[in-house]
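Colleague: Multiple structures are listed underneath, in structure tokens.
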Structure I
Amino acid sequence: MIWLLKAHADSSILESILLATTILKLAIYRYLRVLIHFLLDVTHYFSPVVQTMAIIILIYTLFSTIIQPDTKRLIVYSFICHMAVVLLELFSNTIISIENGILLLLAHGFVSLAIFICIGSVIYNKMDTRIINHIRGFATYMPVFIILFLIFTLPNTSILLILN
């Protein structure tokens with residue numbers, strides 16, 4: 001988890017987009033292809049351990065997200081929460097939860113792409129900072145962008161009828 005935070009925080013926006021949309025999804029895909037098909041007994045045996053670790057990661061990142069002043073780190077912590085939820089779903093070993101984990105993974109790819117583009121390409125280039133307290137008054141300059149940013153951010157809050 002710490003390597004993921006450092007990788008996102010120290011990289012450029014394009015690298016963060018690639019990391020969040022493709023590389024993390026390849027690890028979950030490898031889990032689906034190898035562990036479920038070939039090592040099913042091992043998956044069932046270690047499910048409680050992985051689920052416990054995912055819950056600990058989820059709680060830790062929830063509390064860490066609350067105190068973040070940096071927008072990029074805030075987004076990264078919320079994405080780590082999403083990956084913990086995906087782990088919980090995949091290791092519950094039911095067909096419905098595995099399908100739901102795959103759908104959450106796909107939705108996370110689209111949402112993370114949109115949010116990183118909004119944060120990095122627009123907000124950071126216009127305001128020259130990623131600190132949340134310094135980005136005040138942005139809605140007066142770009143009201144349509146703020147509406148789009150809200151639309152892209154709402155799936156992160158798990159509202160109804162949206163996959164995240």
Structure II
Amino acid sequence: MAIAPADAYLRDRVSEPESMQIRYHCPTDTCVAIIEYEPLESCGPTIECPRCHRPHPMIITDAMRDRNMMDRCAVCGGGELFVRKDFPQRLGVAIVAVFGLAAIYFFRISVMHAWGVLALAAMLDLVIYALVGKVTTCYACRAEYRKCDLNPRHEGFDLATSEKY
């Protein structure tokens with residue numbers, strides 16, 4: 001059976017590993033830049049901040065290069081990382097604000113309508129939550145790593161671990 005060109009394209013795309021992406025705040029005290037870099041696994045020994053132009057050393061391990069998995073932070077070298085949903089927080093706040101105000105308005109008309117609005121907000125929130133992926137985050141410097149395989153040693157956020165930093 002011959003493979004159609006579109007099928008071959010899709011097969012090749014599925015077998016290609018995604019390139020890891022990092023997002024972190026510039027560690028220079030006077031700089032407020034947010035640095036995004038992709039692909040992380042092929043970066044050199046440093047990444048230069050686009051705002052203050054200072055080079056920042058990157059610690060790229062074999063696990064990052066070979067297995068596309070975070071075992072320690074590339075920015076600070078910290079080994080304590082956690083996994084969380086990559087839910088856009090501003091969108092969550094906007095959903096709560098808009099649907100909360102709409103519910104207050106509908107409470108004047110009918111309690112059932114108001115509860116319906118709140119139920120709709122909860123369903124929208126659940127749909128967005130189900131669609132977003134996960135991100136690995138460093139406790140120490142809050143660097144975020146996307147498009148990488150999840151390390152089974154990293155669990156969800158732990159407040160006691162976070163308080164150490």
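Every number here is computed from the coordinates shown, using simple stated rules; none is lab data. A quick note: this is a predicted structure, and the numbers were derived from the prediction, not measured. Cβ atoms are built from the backbone, for glycine too; each structure is taken alone.
Colleague: Just checking, which of I, II has the largest value of mean count of other Cβ atoms within 10 Å over residues 75-82? Numbers along the way, then the final one.
Modeller: Values: I: 23.0; II: 17.2.
Sorting by mean count of other Cβ atoms within 10 Å over residues 75-82 in descending order puts I first.
Colleague: Out of I, II, which has the highest value for FRET efficiency 1/(1 + (r/R0)^6) of positions 27 and 123 (r between Cβ atoms, R0 = 35 Å, to 0.05)? Don't skip to the answer; put the middle values down first.
Modeller: Details: I: 0.75; II: 0.30.
Largest value of FRET efficiency 1/(1 + (r/R0)^6) of positions 27 and 123 (r between Cβ atoms, R0 = 35 Å, to 0.05): I.
Colleague: For structures I, II, calculate mean count of other Cβ atoms within 10 Å over residues 19-26 and state which one comes out highest. The partial results should precede the final answer.
Modeller: Values: I: 16.1; II: 19.4.
Once mean count of other Cβ atoms within 10 Å over residues 19-26 is worked out for each structure, II has the highest.
Colleague: One of I, II was used to compute helix-only ellipticity at 222 nm (-39500 (n - 2.57) for each DSSP H run of 4 or more, over all residues; to 500), and the result was -21000. Which label is that? Could the numbers behind the result be given before it?
Modeller: Details: I: -21000; II: -12000.
The value was obtained from structure I.
Colleague: To continue, here is another question. Quick one: mean count of other Cβ atoms within 10 Å over residues 115-122 came out at 14.6 when computed from one of I, II, so which one is it? Write out the running numbers ahead of the final one.
Modeller: Details: I: 19.1; II: 14.6.
So the calculation was done on II.
Colleague: Upon calculation of Kirkwood radius over Cα pairs in Å from the atomic coordinates, which of the structures I, II produces 16.8? Don't jump to the answer; show the numbers that get you there.
Modeller: Values: I: 16.8; II: 19.0.
Source structure: I.
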